[in-house]
Structure P
Amino acid sequence: MSNPNLQVEVTLQDHYTSQPGHQLLARDADLLMVEIWQTWFQTWLETLQPTLSPCQHYELSLRLADNAEIRRLNHHYRQADQPTDVLAFASLEIDAPQSEVWLDLPLYLGDIVISVETASGQAAQHGHDLRTELAWLAAHGFLHLLGWDHPDSERLQQMLDQQMLLLGRIGLISPASLDLINSLT
């Protein structure tokens with residue numbers, strides 16, 4: 001099922017730890033390494049098997065932010081003057097014609113911005129670690145970049161199920177946990 005031709009390149013921007021007083025615990029320091037995110041997004045891409053790019057090569061950026069930055073973005077782009085956990089800015093227009101000039105170049109999917117502060121609070125609230133929460137939010141943003149949306153409860157549940165599958169694929173949710181969650185839904 002794996003497609004060795006599928007590729008994703010990730011640009012990681014760390015705004016969070018560049019701010020005074022913001023740092024990650026030592027156990028989470030590898031989350032500032034692009035290789036972790038590259039592996040996760042590559043695994044998710046192979047799982048989802050999108051066919052949006054003729055050359056099957058994609059790019060995206062991931063920005064780790066603090067609440068102040070994501071609040072500004074949320075206010076500017078969504079007119080909501082409050083922090084949020086994740087924002088996704090898809091650059092892809094599904095119905096846009098593609099020029100043959102661009103067919104061999106990576107397709108830029110867009111940007112994902114995650115508030116590490118909000119993610120940390122949500123992780124504590126849900127009883128799991130920051131790594132799992134950040135992956136959960138990144139998977140949610142990634143699905144949005146690929147065209148997924150949740151305008152109603154049915155589509156939201158489909159998206160949440162897909163996020164669970166993606167976290168399972170990178171080993172952050174055990175198969176037993178996935179089975180338990182699936183039995184409850």
Structure Q
Amino acid sequence: MFSRLRCSVDQCSRLVAHGETTCYLHSSNRESTLERVAALVSDGQRHHDLILTDGVLRNRMFSRASLATCSFARCIFCDVDFSEAKLNACFFDFCLFERCRFIGANARFSVFAGSSLLDCDFTDTLLLHANFMGSDIRNCDFSSSDLYYSNFSSSYLSHVLFVDCNLKNADFRFTERSSVSFRYSNYEEACFMQR
């Protein structure tokens with residue numbers, strides 16, 4: 001699992017950014033730190049334990065990225081392509097995703113809790129045991145995806161497609177849903193009511 005080292009700046013509790021002694025926000029050269037981590041993510045090699053929190057990544061090609069146990073908490077991703085990426089136990093909690101693509105990705109055991117996902121495409125994605133708890137999800141497409149044991153509880157879902165998905169044991173309790181389609185999915189095997 002990624003390092004829990006804290007930023008060397010007094011009274012800062014953020015995690016140290018990859019290759020730094022401070023967090024990203026206290027880095028002496030944020031652009032260099034951002035580019036170093038982005039280069040690793042996009043190089044197609046398997047990486048683990050990368051940390052970049054509070055960063056802003058726009059117009060990036062992270063397709064075929066292979067990441068395990070990495071933390072990108074509180075980052076902003078705009079127009080980022082994660083298609084066919086392998087994201088195993090990665091943390092994207094409290095992030096903003098705008099117009100991002102995860103088509104054909106494998107994001108097992110990954111955390112998107114508390115995030116905002118706007119106009120994103122998750123079609124044909126493997127999201128086993130993924131955590132979207134408390135997320136704001138609007139105009140997104142999860143069609144043809146495997147969402148086995150994924151957690152969407154306490155989320156706001158608006159204009160979201162779950163067409164032809166595996167929803168076995170997926171948790172939708174306490175969600176607020178507007179214009180959500182579960183067509184051709186096994187929604188009867190998901191949890192919508194408090195037990």
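General observations
- Which entry (P, Q) yields the derived value 3.1 for distance in nm of label points 7 Å out along Cα→Cβ at positions 43 and 67: P
- Which of P, Q yields 1.8 [distance in nm of label points 7 Å out along Cα→Cβ at positions 131 and 147, calculated]: Q
- Origin of the value 70, where volume of the Cα convex hull per residue in Å³, for residues 123-162 alone was derived from one of P, Q: P
- Ranked by mean projected area of the Cα convex hull in nm², structures P, Q are topped by P, which has the highest value.
- Structure responsible for -2000, with helix-only ellipticity at 222 nm (-39500 (n - 2.57) for each DSSP H run of 4 or more, over all residues; to 500) calculated and labels P, Q on offer: Q
- Structure from which 21 was derived, relative contact order in percent (Cα under 8 Å, 6 or more apart), options P, Q: P
- Per distance in nm of label points 7 Å out along Cα→Cβ at positions 75 and 155, the highest-valued of structures P, Q: P
Just so you know, all these numbers are worked out from the coordinates, no wet-lab data involved. Just so we're clear, the structure is a prediction, and the values are computed from it rather than from any experiment. Cβ atoms are built from the backbone, for glycine too; each structure is taken alone.
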